[in-house]
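*Asks:* In the part that follows, the structures are each spelled out as structure tokens.
We did not get these values from a lab; they are worked out from the coordinates using the rules stated. Keep in mind the model is a prediction, meaning the values are calculated, not measured. Cβ atoms are built from the backbone, for glycine too; each structure is taken alone.
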Structure 1
Amino acid sequence: MPEPAWRRANRANWDERVGVHLGPGGYDLSDLRAGHGRLSTIEEAELPPLRGKRVLHLQCHFGADTLTLAQRGAKVVGLDFSIRAIKAARNLANELGLTGRAIFVHADVYDGVEAIPPPHGFDLVFVTWGAICWLPDIPRWAQIVAAMLRPGGSLYLADGHPAAYVFDDDNRSPDGMPGLFAPYFSRQPVIHTDPGNYVDPDARLVNATIYNWIHPLSQVVTSLIAAGMTLD
């Protein structure tokens, strides 16, 4: 079956981002390399102790957060659809001496159940910051999350509210209010061409066309409940 255009475009974009994010204007990995990587302020405040826990990090990019979790004593599996990202993650794990605590799997998230070697039964699935907007099918994603968890396991999902995607700060009305970027309840992909990069403002991407989807908060929550999870 031919690869869908959305996946092909998005993967080319993320393959290219790897070099930017590991370049001179990319992520600051000094704390991670010093043995004490940090997550965002929100994650630092909310995540429970992870020593001895099994964690699955979906859409892990080149593994900086995955390896931060491993430094805290978790046994972590990171999954990403970019082979360049996975190769970089494996190299970084080797550099940091964390190959015994972190493994990285190259696969599309929708193939995760088959691609991730058993046993599954993770204590935590970890998904953060601008991950699910790249996925067209949230109910299917929720089923995968639920399938990978042990009974009583948890999903940690940190993201911006999807309403933020509706507005366009670059196209404002005369009164200064932001313009409309995409309808909140649209099920169609938002196809956008932007050569810029959120880490390095000077970088310009060649593979600049991307496909995103807006997933209303109600859809995310009800999909997870329909997949067998409990909202506590």
Structure 2
Amino acid sequence: MLYGVHGIGKSTFAAGAPNAVFLPTEDGIADIDCESFPLAESYDDVIGYLTQLATEDHDRETLVVDSVDWLERLIWQKVIEEFPTTEKGKAVENIEDYGYAKGYKFAMKWWREILRYLEGLRTHKGLTLVLLAHSRAERHTPPDNDAYDRYAPKLHKEASEVLQEWCDEVFFANYQVFTKKEGSGFNERNIAVGTGNRVMHTAEMPAYKAKNRIDNLPLTLPLSWQEYADAISF
């Protein structure tokens, strides 16, 4: 999974993967030269495309889901289609209408189905799977320290935890930023200085969630598939 701030270049990164095909759940790849299914407008569309990849002959080596947070919206839509009323008979218009967290728990049934399809494509078709997501700031409260904000995938907490656990690598993409001191004495302060460089962070830090299972992978890499491929081909 690669998640990051809006417009950082997540789709461009994934388009560099070998023989990639995109499964788009949002309209964000018009300016990218890549193979793609038509825009998925429903959960059933997504399952149809995954079934095609699983059952038909093709030369695709990489599947890019762009993005999983927009896929989550399609899953919520599917939940509402399957359960159009609450237990009290009230019509459901929003995933939260079921009551505290119930709708999000219902959604996990369809998330698990998606993961079964993806696991099958990885195991039986040998596809590399790339899940793209936007980022958001979340409040983190560690048991041994004060609460603080950090970046995380823009998904409901339960789905986010399941997807991050399932993925071998979770990278956070952002612009490279340094801080420097300005002023002196009581007027001294830290200011942020951006370089314009786009990077991805490969291991968790207080400011963001990330992980990898690759020995000696650099903590930060340029946001480039080739740079990533070179880093893991030791």
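*Asks:* Using distance in nm of label points 7 Å out along Cα→Cβ at positions 157 and 213, single out the structure from 1, 2 with the greatest value. Could the numbers behind the result be given before it?
*Replies:* Numbers: 1: 1.2; 2: 2.6.
Sorting by distance in nm of label points 7 Å out along Cα→Cβ at positions 157 and 213 in descending order puts 2 first.
*Asks:* Then there's this: When FRET efficiency 1/(1 + (r/R0)^6) of positions 21 and 149 (r between Cβ atoms, R0 = 25 Å, to 0.05) is computed for each of 1, 2, which one produces 0.30?
*Replies:* The read-out comes from structure 1.
*Asks:* Hey, another quick one. Could you figure out which one of 1, 2 the value -0.35, -0.64, -1.20 for log10 I(q)/I(0) by the Debye sum over Cα atoms at q = 0.08, 0.11, 0.16 Å⁻¹ was computed from?
*Replies:* 2
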